[in-house]
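Any read-out appearing in this document is the output of simple, stated calculations on the displayed coordinates, not a laboratory observation. Predicted model, so just to flag it, every value in this text is computed and none were measured. Cβ atoms are built from the backbone, for glycine too; each structure is taken alone.
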Structure I
Amino acid sequence: MCGLVGYWAPGEAFSDRLIDGMAERIAHRGPDSSGRWHDRKAGLALGHRRLAIVDLSTAGHQPMTSPSGRYVISYNGEIYNFAEIRDELARIGRAPDWKGHSDTEVLLAAIDAYGLEETLSRLDGMFAFALWDRSDRVLTLARDRLGEKPLYYGLSNGALLFGSELSAFAPFPGYEPRIDRSVLALFLRHNYIPAPHSIFQGIHKLRPGHFVRLEGPGDADAPTTCYWDIVERTLEAEPEPGDAAHLKARLDGMLHRSVARRMVADVPLGAFLSGGFDSTLVAAIMQAQSDRPVKTFTIGFSEEGYDEAHHARAVADHLRTDHTELYVSPSQARDVIPRLPEIWSEPFSDSSQIPTFLVSRLAREDVTVSLSGDGGDELFGGYGRYDLVARTWKRIDAVPAILRRTTAAGLRGVPNGVLRGIERALPSRLRAMHPADRMPKVAAILGAGSGMTFYKQMVSHQIDPTALVLGSQGEPRTLLDDGARLAERVGLDAAMALADTVTYLPGDILTKVDRAGMAVSLEGRIPLLDHELVEFAMRVPQAYKCRDGQSKWLLRQVLYDYVPRSLMERPKMGFGVPIEHWLGGALRDWAEALLGEDRLRSDGYFDPKRVRRMWLEHTSGKRRWHAQLWDVLMFQAWLDRHRETTVASNAAA
């Protein structure tokens, strides 16, 4: 796990200070050593920060040159099957005189032997890399299949910049990026920015499962090549054959192999343990393959409804792991907030970023690598919203479209005061669901033309974010916008999961895990995202994912071989913090400063009247706007942190 950075600027005099300064901006990703390499004639420079995990010697130093001398790489990630590739190279007589035992050296030898595309097809791992071909003078940028590792690139002041985080570009002369207001609207809808977009105009995130060949800095907008597409593979695949017992055995075997590969390290490793199904399964299989207690970590909160630490402790006791838990006070959690815009170098507002950072910091005190259970919900139908949307849409779709549209229009016209009055008259059980707050989304859902449009509205933070962002020209499209055609081919349940795997998983979940871990120099590994396991999960019939009213049914059957049902059968909880209450209490002054009308008007990104109305309604208790306000607040805080390198877009209305 490391950080990479570089620039391609023909005519630019190479400067050790410049490339070192760019790499220093991401030193947290690799505190163990730094390196640089340049091709003066081409005007290309590579920088690297190393977090040594496998082969701690200088033989793993980067940037690294291939055995043939043709290729130079700056690489971030881990290739879990590097030992198998190394053995295969020996069998075909293409093994070089190895200098060490790092996966980087094997990766370069494989590219020498097989070429880039064939090598990518053979890799099992998480990675992002910049590969310079000294012979053809071509730069290739590549990213892993699921998007575990980030890679940004784009043109600035005539130079091509690329790296693991946007902050690495700041030292480059003349770097003055402009905020893309349409992407800002996309951020407000989702609370993250999906690839290939970034917050800045002209700066891209490479899509998961893609690479791009660049023959010069001016190729920054060149089309990318997809080498692995989970949607196409799902559409082309036949359902996985076999009964429940066969599928369970297959899944158990694949999990054992994936976890074992991710336990290879020359440094201490452990696992995050929330007590939920996925993290428990990963920890259980780790412990089953370890000759000593696995180190597990969890954090707890004192606020009711936000604490699962006692569940994690019970699981750890059963598995006999070496468990560490830390109860975090509200003030300790809130103290992290000023660091968030620095940790996430572009706007990001999933509030579970706070506990994710805290548990990463806790784990880093004892280990350098930590495995997590992310991905299980997308792969095995774990989100309750899947079942809710499927059941609800079936009922809605039975209602004539004209009646749905008329009802939706009527709901939009009901004054908020009337809705509040109706809510107050309801029984307490129904009032707790805050129906008045949900009514705008209900209206949007009733007006949806398909189940996937319904799903998009369901997961949207802002129903109409372009109305909130001044100068926005509309949002860029994502797979959610084309989901109706996908649902026609694979069914609504599978389409929702596929859309999340392509958008939400890399854009939110994996971004959160990567940045939180890397902020404290902790490598996160995710066994459930082994690409062969992912392909298997997409072939598993829906009947084995949701069965007898249980989500993740097949995954549960494997888990119950390791942990008693009695420890696991409880309502699902999210990994969150009580932002709603904090905004009305301890964070109120901080939020007020960022959401002041003069401040909003001066910055010129948001409609001040709309934002102020949301803020005043939330603080007065009239409406619950905490999720939407957190998006705005995280952008405003990010803007404060990065204002010195950001030029305001001239697209404001």
Structure II
Amino acid sequence: MFDFLYFSKDKEYKVDPPSQEIEPQEVLLDTLAQERTQEGLRGIKLEVPLSEKILKGGYVFFLLIVAVFGLKTIAFQVFNGDEFALAAKKNLNRDTYLAPPRGVIYDRNFNQLVFNEPSFDVVCDKRDMPSSRSFLEEELGSFSRILSRSFEELKREFDANPYPEILIGENVSHDQLVILNARLDEFPGCTIRLNEIRNYDTGLLASHLLGYTAKISKEELSSRLLYSVADQIGKEGVERQYEEFLRGTPGKISVQTDAFGQIVAETKKSEPIAGSGVVLWMERGLQTKLFEGIERVFRDTGAKKAAAVALDPQTGGVLALVSLPSFDPTAFSGGISQKEWDKILQNPLSPLFNRVIGGVGYPTGSVIKPLIGLAALEEGVINETTTLFAPLELCVENVYTKQQECFHDWTFHGNTDIKRAIAESVNPFFYMLGGGYENFRGLGSQKIKQYLEKFGWNEPTGIDIPGEGKGILPTIDKNWRLGDTYHFSIGQGPFAVTPLQVATAISAIANGGKLMEPHVVKSIVDSEKNPVQEFQPQVKSENFVDPANVEIIKKGMRQTVTAGSATGFLDRIPVKVAAKTGTAQTGRKTWNGKDYLYSWTVAFAPYEDPEIVLVVVVEDIVEGRVAALPVVRDAFQWYFSR
């Protein structure tokens, strides 16, 4: 052992060391001992050897640590070696998808409606970006300055993104692209990816029909295979419904990175296969005429909302579909800002809403009358020669108030048959057909509802674009009264249908009694425009009405043009036209007490062999103004004068 030092006031004493050698557990004096020696402490033993028990415990603990590390090393190298080797390889070699060229869309005459344009996106792999939060935010800050994006927005997107890849910049400008190319080495894990965006040559003309594309959302990415964060995907209309055809098959590329996340090599495993083309039933010229015609009515009347749809009654093909106000689909494809998106959503006119197919629809007004007349013929309530006296007003007792309740006509008509009643829109005639009067027994509300359902009202038509509503027919309960049936018979009351449902019903009259399923897409073609798949017309229902009775109704609709409410508009078309006009109340009035109305016109032509059915409805037309008829006239004039 070391010497033990003792101190006194007068002299220093030293104990001679023992003769044996220093034992392993003996240690040198520590600093404290030296300090205490200098302070003159005496008789205190400043060094204590470790006990043999503690020393053995330390040896055991050390051996356990060595054993644990040894066993883990063996496990990693022997048992999990292949797994970790594969993971390491994946970190260095990752497969990514190459977006295929998207298929284009044509009208029925192969006029191309949509084009693809090159675009560049900034995509980063989070696994190769800085793990340090401060360094990561420094990199995001650089992107924020280069791309003119909110730094806070970038951070939120990064933190909320559950996938390895994140889209940092979409459709970057040329100037931004130059800066990024020069500084790309500063951003490990980030690349500039060539992509495509849609350019809709039709502009606002066919937005609700074609739809639009935009970057895939997190929700869509989680449910779809072979898509990446930078891919475009169909969001509405044909683009969405036919995504599987338009999309094509992505290629695959293997990207090799170094330990710092920098790309050192790329190997293409497969080439992308372009998407198929889609051919519509739509005719661009007709679409344009309807769009322009409605805009002209807007300028003349101050209206701001309308819908129009044209069908081929023989096939159900959608020849045109216009919903106004509209939107620019190209803006979505190129990447729309949150501010622009909020502006669209807050627009009280709802430009994204497809008025042709969406919601519960509109009250039909008098365009329901051909269906009411056909139901009465089918049920034997009347025949072609039946004449009813139509007074200026028809009064019945209200079962609740016991008072006389009168229902007016817009003018006096007198003796009327079914053809004249349709042509001149004679309200009392249809009041009696629907609810009866005195000794004349009408259809009754339940029968009216049953026939409307036969024509497809109260259910979706099955059109091949998303977002269709089904309309609504009234609930006939114990509170229903005769006056409700009268209103129902002329297209007023608690019910509404979509313009498309009206068009399919009128098509069934035009074609002699077949209810067709409307179809937007005619065929799928390859890059050389060769057919890949043809869509055959689908008959939803037939033989549910007598063709002879249908012909009677068609005569009445023809008389509407020759001597009725459409005279002066549709009687100057190069072919014979059959039609029905109508107005329905909105429940709102102008400052001077006039009604705001829904203005309707339905028509088909040529009369002998119909090839087009057209339905137009314009919202919020002040009573006394003509709105829908001029749109139909101009469209037919163009269509039959080509």
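Computing relative contact order in percent (Cα under 8 Å, 6 or more apart) across structures I, II gives 13 for structure II.
If Cα Rg over 2.2 N^0.38 Å, for residues 70-301 alone comes out at 1.28 when worked out from the coordinates, which of I, II was used? Clearly, the read-out refers to II. Taking percent of Cα pairs over 51 Å apart as the criterion, the largest value within structures I, II is that of II. Of the structures labelled I, II, which one yields -12500 when helix-only ellipticity at 222 nm (-39500 (n - 2.57) for each DSSP H run of 4 or more, over all residues; to 500) is computed from its coordinates? Going label by label, the one that fits is I.
Match the computed value 17.2 of Kirkwood radius over Cα pairs in Å, for residues 494-597 alone to one of the structures I, II, and report its label. Here the read-out was taken from II.
If distance in nm of label points 7 Å out along Cα→Cβ at positions 558 and 606 is computed to be 4.2, which of I, II is the source? That value comes from structure I.
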